Structure I
Amino acid sequence: MIEYENLRASNAPFAKEIRVATQRVIESGWYILGEEVAAFEAEFAGYTGSQQCIGVANGLDALTLAFRALELPADAEVLVASNTYIATILGILHANLTPVLVEPDLATYNMDPSRIPSALTRRTRAICVTHLYGKSCRMREIMAIADAFGLHVVEDCAQSHGAQFEQQMTGTFGIAGCYSFYPTKNLGALGDAGAVTTNDEGFADRLRYWRNYGSKQKYVNVYPGVNSRLDEIQAAILRVKLPRLDEIIAHKRSLADLYHRQLPDWVVRPKVESDTFDVFHIYPVRHRLRDALRRHLLDRGIKSEVHYPIAPHKQQALRGLFGGNYPLADEIHATELSLPISFATTASEVLEVCRAIKTFEAGQAAFSGP
């Protein structure tokens, strides 16, 4: 069986160092907002090229607290991609703001800058971009629009650790880069963890209040904050893996290159652009018979995933929130299939996946492709 993701195998190269790191935390006797969190914040800020990093409990909290720290008016609207993961939209809602969906570029799956102007209203105060699947959005165009209309830009970097646009790291274009370190991410903890990066010192200061009950001095509460602190043990684990993040990315890029070269043309592959450095948290392909293709692979011992089966505007949790139609989001959600591309996936396994997909072509000779 070729697993889509095998976290035991992916973490095996780090196991010895992780045991040492976790034991170090246990023996320290300090488990909340201690030296490990402070050290990871400094190291991750350095990796991304940011001035500040604020560790929080998870990626959703990173988004929610970033929007709260912006201190936007209660009726403010935030533009967000119509095909993003629901957490991006929940972060906006949990900050009592209004999400407005913008359709993606069908070739990149990211927010289409050309569609942003028509979505702007007098209430628009921010743009939240999601660097989906590990590919940067077109940040120069998006930042130009934001600057022209005086809008904040918040970057959802949950899938883009180390990704770049024009040799600049994602998470460093807008006021905030919001990260998840969920275990399956390229930089993954062994549980929930998150962070916000920023170059705005005042914004960073407010975030540090918000994550800790609105307080930086014990029993003195300045904001109606929450309890969302990066755990000392998770921070120690992330410190073990961060120095090898580029190695993880290089491995996944090499597997993506194999997919690019070996997959048949009738499968829609990720778009490769010269000005983006893609890190392939996910390797997404598209086909109009996605579900049949997925069954075909599983019958041959190959697991895959769908990111994501239900578009946000069709989720029960968001019912009645969005008007209009979102055909591009619908197209992506109906046809996307994620192929194995973890740190534990091997080149021989990728080649086996490609061979299996080619046999699906032979079995479906009557259709014309996506």
Structure II
Amino acid sequence: MRSEIRLPRAPRLLLAVSETRWLGAARFPKAAREAGWDVALLAPRGSLIEASRGLSAVHHLPGQADTAQWTRMFAHVVEQTDPHVIVPCDDMTFRLLAALVHARPHSMDPALHARLATLVAFSLGDPDHYFISVDKLRLPDHVRGVPVRFAESVSTTSLDAARAFAATYGFPVVLKRSISTGGNGVAICRSHAELEEGFQRLVQPRPTSVPPFTEGVLVQRWLDGHRLFQPAVAWRGEVVAAWCAEVLECHPAPKGPACVRRQHHDPLVHAEVERLVAALGMSGMFSVEFIVERSTGLPHVLEINRRAAPSMHRGAHLGVDMFGALYAATHGLPSPTRRAFDPGEEHIDVAFPQEWLRDPASKWIARYPTDVPWDEPELLDAYVRLWREK
């Protein structure tokens, strides 16, 4: 009788999600599985991402979980699944992981906390820079010695200081809270009245169980230009895969998430991201948002998102496999993919369901191939239900 051959389990990737309707995250499991990962999920019950066929295990957070409940469930899932790497899929999850690393819960065994902190640091890089890297008020000063561009700004709790800044640089000006997601916590002010209203709204402390929020508002010179993102994978302070994605359509305009992108290679942007990654000791999946000033053509950093970015699941199709690059980097293997697009190469990426939900009659959907998950019918059905609920 032939003996059974047991193949080793594929290394496990733990995707962690806090938002139930984070549209882009639902496309990650299949892409990760096709790159060689065994994919487990930690998410609220009923999340869109659960409809993906790429998952081997699903673990649910308690309903309306607070920080303590999230931490206990995260620790339980790590013990149950023994993941090789964690990938946060939204901003809240990254902050929860960062908070766990920096402060051991009183009820948590020190040995367990050390194990969790080591896993997070392996997955995300140098913990000393976690909070600052996503804090819009502190990041410009923190990397002041690094040759990257930020628009002129001042961080202040004083409306008079904000008015003085506007008098110096003129309107419009941009106001930002220290932490925000998807364009919330940002105001573009074109008059003194809008400046006063926006400042008074954003300067108010925002209750949260996940620290830290820096007090005050960032008042920043508005740049006439176009937005772009650089989704990327880094490992121990080095970029291992990346591309640029210029925002051609977003919802809600002008500062909401991208729906249509022009994907290409921009050497200036790529160089700035490499310098940021090295200075912050970053690992894992993330994206950096820029404004490219129209008059100079120079990119200026807006923020860093320390999470997997929408469109990353398209990497293998485009020849820059983000999940494959992460697999190789975390195992010390040669990368199976290109690090970036070739000069002059570009692709128009119509995000589904984002552009379809924005405008079912979109000219972009009519003109370009749209990334519909035909091979994941359960996920497609979940997206259709979202459209019907609009």
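For this structure, a couple of remarks:
- At a computed 1.9 (distance in nm of label points 7 Å out along Cα→Cβ at positions 128 and 328), which of I, II: I
- Which entry (I, II) yields the derived value -11500 for helix-only ellipticity at 222 nm (-39500 (n - 2.57) for each DSSP H run of 4 or more, over all residues; to 500): I
- Test item: distance in nm of label points 7 Å out along Cα→Cβ at positions 168 and 264 calculated as 4.2, pick one of I, II: I
- Given 16 for relative contact order in percent (Cα under 8 Å, 6 or more apart), calculated: source structure among I, II: II
- Read-out Cα extents along the principal axes in Å, computed value 69, 54, 37, structure in I, II: I
- Label whose coordinates, when FRET efficiency 1/(1 + (r/R0)^6) of positions 176 and 240 (r between Cβ atoms, R0 = 30 Å, to 0.05) is calculated, return 0.70 (choices I, II): I
- Structures I, II, by FRET efficiency 1/(1 + (r/R0)^6) of positions 344 and 360 (r between Cβ atoms, R0 = 30 Å, to 0.05): label with the highest value: I
- Value 4.8, calculated as distance in nm of label points 7 Å out along Cα→Cβ at positions 56 and 216, assigned to which of I, II: II
- Structures I, II were shown, and distance in nm of label points 7 Å out along Cα→Cβ at positions 256 and 280 at 0.7 was computed from I.
- Label whose coordinates, when mean projected area of the Cα convex hull in nm², for residues 192-287 alone is calculated, return 9.7 (choices I, II): I
Here, each number is a calculation from the coordinates, and none is a lab measurement. Computed from a prediction, not measured in an experiment: that's the story for all the values here. Cβ atoms are built from the backbone, for glycine too; each structure is taken alone.
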